[in-house]
1. I have -14500 for helix-only ellipticity at 222 nm (-39500 (n - 2.57) for each DSSP H run of 4 or more, over all residues; to 500), calculated from one of the structures I, II. Which structure is it?
2. Computing distance in nm of label points 7 Å out along Cα→Cβ at positions 120 and 144 for each of I, II, which one ends up highest?
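Throughout, read-outs are computed from the coordinates displayed, never taken from laboratory work. Predicted model, so just to flag it, every value in this text is computed and none were measured. Cβ atoms are built from the backbone, for glycine too; each structure is taken alone.
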Structure I
Amino acid sequence: MVLDAPEHILITGASSGIGAALARHYAAALPGVRLSLGGRNAERLERTAADCRTRGSRVSVGQLDVVDRDKVREWVIAMDESAAVDLVIANAGISGGTGNEMESAAQTRAIFDVNLTGVLNTVEPAIDWMVGRGRGQIALVSSLAGYRGWPGAPAYCGSKAAVKVYGEALRGALRGAGVSVNVVCPGFIKSPMTDVNAFPMPFLMDADRAAGIIASGLARDKGRIAFPWQMAALAWLGMALPDAVVQRIALHSPAKAHAAG
């Protein structure tokens, strides 16, 4: 099924990486589209907004941390009141690994707060109005890392797994209400998050190309948008193989840097 082109799109984590690339993609693909862009870094966020405005988009920005539930709710509602939001993309996320040490409790909590609680803070108010209208679309950005836990980044894998399963369940729960839910599971995408990785990243993809794949999948209302296909196949295999086999393989997997935002 091909959905109608959205007229107002709200994106969190829009100051860099996939979020910024998605904003630029929609600005170029949908002339005059309204974009509400949220992010923590004001300078980078305004740079993204300026790029989109040169393409003819109407852009509003909100400097915010998705962990702040009240502020996020106020911003999301205010953007919808300015013009009905058709598509919400909950993209904001952070990464961090063990760096060959145990993740600290503080790091683990921070990653779950942003990657999981931040998603809930973004989509909960959107669900309310979309169900009330009987239409709308919500995209939750997970990761292929959420298919299987790897010892180099326990909190990141765990938080993205929670987003993936929540989104898949939410898709079925809201289908009868006329609301589409899509889960996005990218592999390695070139961004500030992956720039810190000192290990090989198979099938590393440019953020702009990733944005095109995501936008195409959302337009066709794909329940799960997992790419590149080679990494998606490996991630699926990691789930399918016996745990003892995967644990032996995982012992030789590289460790991600201790902290990255």
Structure II
Amino acid sequence: MNSTVMRKEAVYVQTFNYHTHTKRCGHASGTDEDYVKAAIQAGYSILGFSDHAPYKDVPLDWARMSYEKLFDYIQSVNRLKEEYKGRLEIHLGLETEFYPEYLEEKRKLRDKVEYLILGQHFTDPSAKRSFFRPSTDEDILQYAENICRGLDTGLFTYLAHPDVYVFQQEEFNETCRKAAHIICKKAEETGTPLEINVHGILRGKHLFQNGEQYYYPHKDFWRIAAGYNVKCLFGIDAHNPSQLTDLESLRKAEEELSDLGLQYVKEPLSFR
């Protein structure tokens, strides 16, 4: 990768990405160094690795790394951090759900890395019900409750794809609106940034009752978010190195929400 990808002019240009996966999660590809090289090619100054965190008693090879792979993950990212010092700032994180019964396990994981991203994908750790499909009103409200309880712990640096619960919902109904207000209010109270997830752009636009739009970022959610004092940032959610250099998808995400007056994170994140 010798050439640099040219960034098109935008209202907001982000030069950091903290949402990057590795093949250890079972549904991503490429070597760790491939992601680093792609980030440099795309003009990023900061790259954060945040692969899906393990659960000790619920292995799920297609959805998240196992504890057996955690040590290798930490060693690999730390090695790249030293090797590419001066060329790219690299950080070590994990993305994980929040379930109250796993609070202590998450605290211990947080001690092993620089940051945690809260990304709620399933109604429970066994992944029997996913939010990447139409959800019941009960599941949506449980999603919002778990998000709020997670943010209250102070363990999480930001909230990934907060609008994923709307995935394939034919209608952005009263429950969807209620959940959006609950989540955004808690993000405001805790000072937690909300992630506009670029990975959803790759799925294209789809026809819903109120017209064509992306599964996520879902504009109805972000219209509500714009009414709260919350900061937003873009997360590539890269599962392949080429997604870091796909700046057209980033541009589309920026363009989709450009008329809402969202507040953006302008400086790199700091980790507590």
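1. Comparing all candidates, it corresponds to I.
2. On the way: I: 2.9; II: 1.0.
Greatest value across I, II: structure I.
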